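Once you scroll down, you'll see the structures, which are given as structure tokens.
Rule-based calculations on the coordinates, nothing more; no lab input. In this text the structure is predicted, and so the values were computed from the model without any measurement. Cβ atoms are built from the backbone, for glycine too; each structure is taken alone.
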Structure P
Amino acid sequence: MDFGFVDSLKRARMDGRNPVIGEIKVFSPLHGDLLKDRRVEDILKAYERAGVAAISYITAEQFKGDFKTLKRIVKITELPVLRKDFIRTREEVERSAEANVSALLLIARHLKDRTAEMVDLCKEHGIEPVVEIHHAEDLTYIENSRVVLINNRDIDRMEKDGGDVETTAKIAGRVKAFKISGSGISTIRDLLFVLKYADAALIGTAFMMAEDTENFVRAFVEAGI
């Protein structure tokens, strides 16, 4: 069973593009307001024109996201959409399914032994579960996961550290699933480094802080091709 999310990332590579997930992130605990009076729709369209393979949106209150915006994004893009939040309940999985998201983030450190159950629940609802890990001890919880996001930052520190792309290099070899590297990827050099170890990359803050969003993102999508 495939829900389109991984297919789109694989297709990007086959089409000669770097498999990049563009994250629409309206607020950063470290950098503050990232939206800066822009419309989410305009950022989305810039990402699409630049050639990203998928979209990510954070609905968590700590990042000033909201579910209404997520639903709007899903409706106006043909790209698969990943919902990122601190998901802990069946109700949130069902809510995500009703919004027609393609993928949902599950944080292994928070769910621990419930990770496998939540992975299966996502699949039952037609959603690709993306299990986030950061420390080696998180690997215990990813046995039935087809897609793993290696977070280069410690999520519990709420961006008080800048993230270290070396985290991907250290952990990726122990992950058999489809691997996404996320956080701390701010330069093309960072991107090309993580893509040596991961199958795709998720970038938010650097894209949101760029003055010319479309051309900045396109440079990442086409780098090294």
Structure Q
Amino acid sequence: MKIVYFDLDNTILDFDKCEREALKDLMIHYNLEFSDDHLSSYSEINKKCWQDYERGLLSKEKLREERFKIFFRSKNIEIKNNMNPAKDYLEFLKEKSYFIPGAERLLKKLKEKNHKMACLTNGIKEVQSRRTKKANLDEYFDFILTSEEIGKPKPDPLIFERASEISGIELKDSLYIGDSLSSDFLGAENAGVEFILFWNKPLSILKKEKRIPKNICTNFSDLYNMIREI
């Protein structure tokens, strides 16, 4: 492969940790209670909203607002005039940037072997730009491309096609690595790009899926070897 593309959240950066901290900061900012139940509820609502966005059922602007309307309503919390959770949450999230343990070492090893790398993410551009800078990902990636810049989210193949134009490398000579079956796996498949699923959750979850990719890695050591072999 001539270039390796990575998804960002829960592939390189620990989004679960970032989400928890940002939501906690938001609730404290509004003098509201924060608990694991709040996090679990918000995460499920947010996941559903992102799935609707991927399917074209929800715009990104609507997504930002809708997830908090549903979440606050589910907890019987009134959104007062002086509260703007959609905006405030993103301000907190911008400042959260943590590598999944082992991810930075993987990028360093690939960089040392002169692998060309870039990042393709469905995340919100203003948030991802800040978080990738905090993690110094420019040291490893030739470019970072968001679906917001393209106008369509993964699994639409357009972001892969645009990445190919930027890199000058054909899609058949590209590899994509991500953690999502619905956006990353399907998106790579739609674009005709070789794919590796990075899966650090219980493998039993995958048994419930109708289709899974042929290449699956559960840790960064195996991922490095698989990248080198493909």
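By the measure mean count of other Cβ atoms within 10 Å over residues 144-151, tell me the structure among P, Q with the highest figure.
P
Of structures P, Q, which gives 1.00 when Rg/Rh (Cα atoms, Kirkwood Rh), for residues 8-79 alone is computed from the coordinates?
P
Taking 108 as the value of volume of the Cα convex hull per residue in Å³ derived from one of the structures shown (P, Q), identify that structure.
Details: P: 108; Q: 123.
This figure was derived from P.
Computing distance in nm of label points 7 Å out along Cα→Cβ at positions 24 and 56 for each of P, Q, which one ends up highest?
If we compare distance in nm of label points 7 Å out along Cα→Cβ at positions 24 and 56 over P, Q, the biggest value is for Q.
Of the structures labelled P, Q, which one yields -14500 when helix-only ellipticity at 222 nm (-39500 (n - 2.57) for each DSSP H run of 4 or more, over all residues; to 500) is computed from its coordinates?
Clearly, the read-out refers to Q.
Please state which of the structures P, Q yields 0.94 when Rg/Rh (Cα atoms, Kirkwood Rh), for residues 152-199 alone is computed from it.
Going through each structure in turn, the value belongs to Q.
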